[in-house]
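Q: Each structure below is given as structure tokens.
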Structure I
């Protein structure tokens, strides 16, 4: 559960600091006052990307070079600080005072699910959206899932490339073995 949140130069938010309650928090204000930007910033801290599909350039407040998001998350073993800085040079993530790589570290530290206007596509859209959603849920339940999933995707790509290139059967059998083993682990 996130208890403290700060955002600097994110969209229209120049400098925001919130102490969040343990159960419910109500965000209200006039139209175009930054409510959605605040929610987007909170979600970005947990996902490393915008739920509105915006590019980094569109998230940085006009006239600024970067935005910074910070939060304190209450965990069973104590508080965990998470933060990120994003600019045209790229994303920097820190979790627990240590440099982290990618959005997976953010998702592990601040698990959340954003319900946005496109959520109906989980049902109406193609199977890839449903698979991606299930992978996201599985990652939060079983953290090793992400490592297995990445290895599976690599084996699948290599196997498919070997098949397409009409590689020797021994090479294809090697990738088949990895592919089948990792598929069984994902299925489990």
Structure II
């Protein structure tokens, strides 16, 4: 299949991204560069200087809402990609409304309880919509431990599933970007099989 055919196919799809930090911002950029037509991105946070070490933002964007800065960055990459930003903290009551119509959802939260809430909410309120979770991306090295695993037809995990972020084991750009790219790559694999 030629690149023009791939882009034409991907342009038809809408992906939800829950979180616009390290995983979410890098994954969104990968998906935009691949030509996915619409990205629905939800995050309540603003950009801080400490985010710049691993998130797809720039120094002059500090203080801006992540979703609006990410929309701006994606527009600079490919203005044909529709980015629908929601500056909101996701919860069990608003996930379905925000991600309604999405063909799949990328989970990109920092906290385990938020990941769990998103998975449970989508499985109950949006059955059949695949969710691609990121888990285990802290530190450096050990690239061979990072993988994608299918739980069932609507749940996938990318990461090493063990290395949690701590003060001594922070999330660093290479492993964050690897997991984000794996999430994007898996999303493309699933979309290419959809009509």
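Q: Match the computed value -13500 of helix-only ellipticity at 222 nm (-39500 (n - 2.57) for each DSSP H run of 4 or more, over all residues; to 500) to one of the structures I, II, and report its label. Present the calculation step by step, with values, prior to reporting the outcome.
A: Numbers: I: -13500; II: -11500.
Corresponding structure: I.
Q: Between I, II, which one scores greatest on relative contact order in percent (Cα under 8 Å, 6 or more apart)? Walk me through the numbers on the way to the answer.
A: Working: I: 16; II: 23.
Max of relative contact order in percent (Cα under 8 Å, 6 or more apart): II.
Q: Just checking, which of I, II has the largest value of Kirkwood radius over Cα pairs in Å?
A: Details: I: 18.9; II: 16.5.
If we compare Kirkwood radius over Cα pairs in Å over I, II, the biggest value is for I.
Q: Going by mean count of other Cβ atoms within 10 Å over residues 21-28, which of structures I, II comes out largest? List each step's numbers first, then the result.
A: Working: I: 8.1; II: 28.2.
Checked I, II; max of mean count of other Cβ atoms within 10 Å over residues 21-28 sits with II.
Q: Using mean count of other Cβ atoms within 10 Å over residues 29-36, single out the structure from I, II with the greatest value. Walk me through the intermediate numbers first.
A: Working: I: 11.0; II: 21.0.
Evaluating mean count of other Cβ atoms within 10 Å over residues 29-36 on every structure, the highest lands on II.
Values in this text are rule-based calculations from the coordinates and carry no lab data. Everything quoted here is computed from the prediction, not taken from an experiment. Cβ atoms are built from the backbone, for glycine too; each structure is taken alone.
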